[in-house]
Structure 1
Amino acid sequence: MPTNTWYAHDLDTVRDMLCACIGPKWGDAPEEKLEEIRQSRYAQGKRLAHLLKINDSHTVLDFGSGCGFVTRAFCEKAAKVHCVDLNPKFLDFTRNELSSFPQTEFHRIEYASIPQVADESIDIVISTAVFIHFLYYDFLFNLIELNRVLRTGGILYFSMLDADAIDLHNPAAIQNHISIYKDSVRGDGFMLQPSSLTSIKKLAPQLGFELINTNHIGAGENVAEVTLRKTGAPDLPEWLRDCI
């Protein structure tokens, strides 16, 4: 694995990227714990690679690949991996992080748009730290686009903050989030957004997915891991087709 090198980025930029990817868990100077963070996130990737049975026949899309720490485990198993992210600095970092895997491609994308990836070319989509920022409409637009790139029968895994599981009398899961939200500028791009898992379960079949599994984890168990399988194209009403 790479050593503690900052690649083309200055220290403040690396600190900002790590804070954006991993949140406050590792303190105010996460760059000082880079190897610990790398190993922790790599272990998460190994668990997901095992859970989703990634093998050398699969083309995998990491949707919001961040710093590439989780992605490394997918690269070790898959025939091809697409790393996509909105932030070019993340992609630069990830390109260096995963430079030993020639089957990996890196794409800067726009919101709910992955034009670099062909229709029905992906076997497994994994997103570990993107849907936690989504509201209902974000789920709608992004699931439509991910349906496009997935092959029929392909798997979509993501984690989200499940508003249905929040209990104000069990504050471990949300106390820090609420403090950050109160003190932030509304619309902050890194704001965590709880959404209703019940509503997403209802939305998914209308967008060409069947629910395979959900699993609640984390403090207060309000983080939901969701696994869907593509069954076909989205069944969109005409008014919605005119909007997108």
Structure 2
Amino acid sequence: MSSGSVRCFKYTLGIFNFIVLIFGILLIVYGAKNLKHPSSISKVVKTPEGSSKGCIALGVMILGISFLGCCGAFRENQCMLITFSLIMLIFVVIELILGCALLAYKKEFKKLAKNGLEKMMKKYDSGKKNSTSTIVVDEIQKTFHCCGINDANDWVSWKKPIPTSCCHTDKNATVSTCTEQEAWHKGCLKPINYLISKAYAALGAVTITVAVIQSLGITFACCVAYAVHRDYKMV
């Protein structure tokens, strides 16, 4: 029979694993969505589809770990609980290392975004509406109300007509260019860099939150394992 302390820790660990399960499902959904419909920013910085597949794989692993934790807790199996704790500890260490590595490469990531954006804009062709570069550049300029990398003069320096997606006024569908006076004054690099900074801030917050939650899971699992061991010794 389970004692009151074992039951308490067991159900707490069950709630924890339910939260982890939801997180795993969200990772799988996010990875699948980004794999099927990559965002414009992902296309600009050439984020490999391996990152989306990595999210899916990580989500599946998290589902397996949460299942292991639930089974260990409700079956009061010490071996499964210790295995669960060790795996969670490895995950915490890996997440912290990856989080620090990504933060260290923040400047390189922004440089990659700038180079990718410039490359796409130079390949832009208003006559090729189905071209990936044309679609992505138009989407970015319309979404962020921006023009070029730094401003509309970028298009002039590349000896290209300013696209209608740069215009802050409605243009006739038959017109494929925009004047400097009609174009948005801000460039697209600044809002993209702002998004990257926001993403890094969110990454830091998520990494710390997940690490804390996982640490609590390790603590609860160890408490259940210890309580089970103590109860068996008392029998």
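Where a number appears in this text, it was derived from the coordinates with a stated rule and is not lab data. This one's a predicted model, so the numbers in the text were calculated from it and none came from an experiment. Cβ atoms are built from the backbone, for glycine too; each structure is taken alone.
Identify the structure, out of 1, 2, from whose coordinates FRET efficiency 1/(1 + (r/R0)^6) of positions 91 and 115 (r between Cβ atoms, R0 = 30 Å, to 0.05) was calculated to give 0.35.
The structure behind it is 2.
Upon calculation of relative contact order in percent (Cα under 8 Å, 6 or more apart) from the atomic coordinates, which of the structures 1, 2 produces 15?
Among 1, 2, the structure yielding 15 for relative contact order in percent (Cα under 8 Å, 6 or more apart) is 1.
For P(r) over Cα pairs in 10 Å bins from 0, in percent, the calculated result is 7, 31, 37, 21, 4, 0, so let me know which of 1, 2 that is.
Considering all the candidates, the number was obtained from 1.
I have -10000 for helix-only ellipticity at 222 nm (-39500 (n - 2.57) for each DSSP H run of 4 or more, over all residues; to 500), calculated from one of the structures 1, 2. Which structure is it?
Clearly, the read-out refers to 1.
Please state which of the structures 1, 2 yields 0.95 when FRET efficiency 1/(1 + (r/R0)^6) of positions 195 and 211 (r between Cβ atoms, R0 = 25 Å, to 0.05) is computed from it.
Of the structures listed, the value fits 1.
When mean count of other Cβ atoms within 10 Å over residues 67-74 is calculated, the result is 20.4; to which of the structures 1, 2 does this value belong?
It was calculated from structure 2.
Rank structures 1, 2 by Cα Rg over 2.2 N^0.38 Å, for residues 59-122 alone and report only the one at the top, that is, the highest.
For this comparison of Cα Rg over 2.2 N^0.38 Å, for residues 59-122 alone, the top structure is 2.
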